[in-house]
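Next up: some structures, all given as structure tokens.
Every read-out reported here was derived from the displayed coordinates using simple, explicitly stated rules and does not represent laboratory data. Since the structure is predicted, the reported quantities are computational estimates derived from the model, not experimental observations.
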Structure P
Amino acid sequence: MVDAIKGLFISCDVPMAQFIVDLNASMPASEKFIVRMLDPTHMYVLPHVGQMIKSKVEEFRKQNSYRPC
């Protein structure tokens, strides 16, 4: 019998994938969301965390953006 899990496919560059992996690692065991790492730039995650990942990535990008004085 085959086990199937519904998920979201994420494709990104290596640094962003590492950010998502670190975000997953910071969660309690019951809230971990990465289903499978396919390679360093592709992964499946649980579908209900899509918006949370988007908001965390947006927050991370705002913190790491260059702003001329």
Structure Q
Amino acid sequence: MKVQYKTTLKCQGCVDKVAEDLTKEFGAENWSVDLNTNPKILTVDSEHADKAIEILQNKGYKAEKVAE
């Protein structure tokens, strides 16, 4: 199940700070960040996608589910 989140990530450096934890939780192929949107959109393909909010918060960023 793919879920999208608006995030406070700003650049590739920000993505790099959360990449290891997101990969550990979801696998490298199950998440991505679109740096060409504003705000930056994190897409997670997982039944437990909401764990991404916690991962970003632990690194000092915010994530909010995009309304369907």
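From which structure (P, Q) was relative contact order in percent (Cα under 8 Å, 6 or more apart) calculated, if the value obtained is 47? List each step's numbers first, then the result.
Details: P: 34; Q: 47.
Derived from Q, not from the others.
Tell me which structure, out of P, Q, gives 42 once percent of Cα pairs over 15 Å apart is calculated. Each step should come with its number before you reach the end.
On the way: P: 57; Q: 42.
Answer for the origin of the read-out: Q.
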